[in-house]
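I've put the structures underneath this note.
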Structure I
Amino acid sequence: MDPREIVEAMHAVLDGQATARQKLALDEALATDPAAREEFLALRDSYDRLEREQATCPPEGLAAELPRSPAT
């Protein structure tokens, strides 16, 4: 999978919408790519923070904290 597909898999997993293929690809990326692992952990933390906040709008400053995906 290319980096964009890995990021899509990250979101799908965190949303509970991932296919078996996405889960497998993400597991492989997380096991072999430290940058992907770091990005996934940061993204998961953001998801967790949004859930804790239970806000209708993202908390102030959250967008600045999100990891940036490679340009496509």
Structure II
Amino acid sequence: MPDLYAYVRRTYGVPARVGSMVEIDGRNGRIVAANPSSLHYLNVIFDGDSFPSLCHPTWRVTYLSDGEEQAI
């Protein structure tokens, strides 16, 4: 399966990967499989939600990985 977030990482310089935890505008969530029709955005399931939301990769996003935060 192709890495659909490779475009987002190259274009926006962010560490977006499926399974990564993020905080967006104060809400925590997890990046899920990309939607091929919206490759410029992240598919994020926020804590407590049932369905993913499309989020811009640099708008109020903090990428959380291995206990480190990387604010964008």
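Here helix-only ellipticity at 222 nm (-39500 (n - 2.57) for each DSSP H run of 4 or more, over all residues; to 500) was calculated and came to -2500; which of the structures I, II was it taken from? Label of the originating structure: II.
Determine which structure produced the value 3, 19, 32, 27, 14, 4, 0 for P(r) over Cα pairs in 5 Å bins from 0, in percent, calculated from the coordinates; the candidates are I, II. Attributed to the structure labelled II.
Of the structures labelled I, II, which one yields 1.00 when FRET efficiency 1/(1 + (r/R0)^6) of positions 22 and 54 (r between Cβ atoms, R0 = 30 Å, to 0.05) is computed from its coordinates? Derived from II, not from the others.
Rule-based calculations on the coordinates, nothing more; no lab input. What you see is a predicted model, and the numbers here were worked out from it, not measured in a lab. Cβ atoms are built from the backbone, for glycine too; each structure is taken alone.
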